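Q: Quick heads-up: structures coming right below.
Readers should treat all values here as calculations from the given coordinates under stated rules, not as data from a laboratory. Just so you know, these numbers come straight off a predicted model, no measurement behind them. Cβ atoms are built from the backbone, for glycine too; each structure is taken alone.
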Structure I
Amino acid sequence: MKRLLLLIAVLAVVLAACGGGSSSTAATVNGTDITVDDVEGLFNEVDGEFTDEQFALHLGTLISWMAIEQRAEAELDFVASEEEIDAEVELILAETGYEGDLEAFMTEQNVSEEGIDSFATQRLIDDAVAESLAASGEMPTIADAQQEIDDNPMEATQVCASHILVETEEQALAVADRLDGGEDFAVVAAEVSIDTGSGAAGGSLGCDTPATYVAEFADATMTATIGEVTEPVETEFGFHLILVEDRIVATPEQVLGILEQNAVNDWMFDAVVNADVTVEEEYGTWQTEPAPPQVVPPAS
């Protein structure tokens, strides 16, 4: 179960990094120290200074990674070998589509060998957790996925829709008459819709899950005939004429993949929130609620 996550996104890489280096402790995780040098060690070049917010972000990443590694070793007896890490790094490079070699990639993204190896280790743990959950019967099944679709049809559906929003039902009916007369939906939307954002795009809302919309609008997108404009739909915002161009329901196999990854993520989240973490006051404070767990930078 591979997750295609670009290293630059995971590490939130910035070109600045702490200058000078320090072996002083920034945090401890279940009794193991993380130093300032460890945080700097994620990066290829050190030529400036982190802001407090940047340092807290990267320190939080290392705390999470260490807690996950510790739990993987303690509960799964999993410690990634150098060979496994090297192979995973090559896979990461291939997945990013980068055409240069690894050295050039690390230089371009300002990621160190230690940083990319650490990320590769997390991916390997992801796989190890998935295998362990599957072996113990704790992984969701295809039946669970189908039940999820049945219980939450809106979350399992993508609708591609456009709308024209006006203030009154009379205005909506007048617009409907224009559309019935052959006028182009996008042109009319740009002219009369009081939702100026979508109106400028011909009424298009793009593709999204109906669950993101208010209830009346969401219900209409789930039942509308594809390619036909609905009757006026009233919401708290006014009256809508809705055109659903497409409606796609996820397959049980697709939903199962999401449920499986959620199960792995829950295992990792549990490892992090239950770790015994101390952050030195000058670098911030460790916070697990509200989620996600993070280091809150010190007050200015």
Structure II
Amino acid sequence: MSDIMIKRPPAVAGQFYPADPVQLRQQIEKMFSDAGTEAEGEIYGFICPHAGYVFSGSVAAKAYHLLEKIDNLESVVLVGPSHRESFSFASVLTDGYYETPLGKARIDHELAQEIVESGSSLDYEIKSSDRGHKSGGMFGEHCLEVQVPFLQVALPDVKIVPIIMGTQAYKAARDLGKAIADAARGKRIVVIASSDLSHYLSVSEAMKLDQEVINEVTAFNPQSLADAFQSRKAQACGAGPMMAIMTASRLMGADSARLLEYKTSADSPYGDSNRVVGYMSAIFEKKVSAKTEDHGKNVHAKL
């Protein structure tokens, strides 16, 4: 297997989030302090939005601040859709780093390799590639980059595995989820899908479509979610990543799914209620049993 290394400078700093590191850190820390969410068990995965922070940052923060409580996390796998390039496989960056104004988020080389190797026997092609990851010229994919500063504030030394999906098909998502879960055996990782929901509808239209996504995500049913997308009852630019992360989380041990926050861009002072984008953060956990709580154990011991 040939490794692909990228020293990736930020592409959307100063557009989607502040380019000044002090302002950026302060903004994220304020969103974390306002988040108000709590974990209810061992965290395996999230779905988080990827718009500009003034629109969706507070929604993403509802998830990311929970990572501050995890003291044994080895890596975070980030999966997003390709907005800029067209290709048919899962592009795994296997070496190098993603850079933001807060510094360099280094890639977990070993885990990235294992994900590629785990996918070698599956139908969906998963390979080491820089497709979807480049930041210069006509490129500049934002869906993973905007997630990284949240990680850098919550867990400054955590490593990442960035994956861009070139297709949104359910079978591709299922295979990628299986490959991630297989590579994660014996490791403590969290998986995150980067996705916004419906695009450029009225508030009422957006909320109707987005509720379909929320229903299937919280039912923890990626196949039914795929059916909703196929029938156009639901929309999401990161449908594939969402289904992949749901699959991986379930296989890794998660047994429940919850909505943490839902908003639209109209909730921002900069939003237009006639053309909104939907944003959701959701969590996949292994719930702590009542029996464990009754015995007085620390229910957050694994967080």
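Q: For which of I, II does mean count of other Cβ atoms within 10 Å over residues 59-66, calculated from the coordinates, equal 22.8?
A: Derived from the structure labelled I.
Q: Comparing structures I, II by relative contact order in percent (Cα under 8 Å, 6 or more apart), which one has the largest value?
A: Values: I: 22; II: 28.
Checked I, II; max of relative contact order in percent (Cα under 8 Å, 6 or more apart) sits with II.
Q: Suppose helix-only ellipticity at 222 nm (-39500 (n - 2.57) for each DSSP H run of 4 or more, over all residues; to 500) works out to -9500; of I, II, which structure was it derived from?
A: The correct label is II.
Q: Right, here's the next one. Assign the value 55, calculated as percent of Cα pairs over 24 Å apart, for residues 99-266 alone, to the correct structure from I, II. Working shown, then result.
A: Numbers: I: 55; II: 39.
This figure was derived from I.
Q: Rank structures I, II by mean count of other Cβ atoms within 10 Å over residues 67-74 and report only the one at the top, that is, the highest. Don't skip to the end; give the middle numbers.
A: Details: I: 19.0; II: 15.1.
Across I, II, mean count of other Cβ atoms within 10 Å over residues 67-74 peaks for I.
Q: Turning to a different aspect of this structure: Quick check: -0.30, -1.17 is what I get for log10 I(q)/I(0) by the Debye sum over Cα atoms at q = 0.08, 0.15 Å⁻¹, calculated from one of I, II. Which structure matches?
A: Value -0.30, -1.17 for log10 I(q)/I(0) by the Debye sum over Cα atoms at q = 0.08, 0.15 Å⁻¹ corresponds to II out of I, II.
Q: Right, another one. When distance in nm of label points 7 Å out along Cα→Cβ at positions 51 and 219 is compared over structures I, II, which one is greatest?
A: I
Q: Quick check: 2.5 is what I get for mean projected area of the Cα convex hull in nm², for residues 83-122 alone, calculated from one of I, II. Which structure matches?
A: Of the options listed, only I reproduces it.
Q: Work out the source of 4.5 here, i.e. which of I, II gives that when distance in nm of label points 7 Å out along Cα→Cβ at positions 139 and 203 is computed.
A: I
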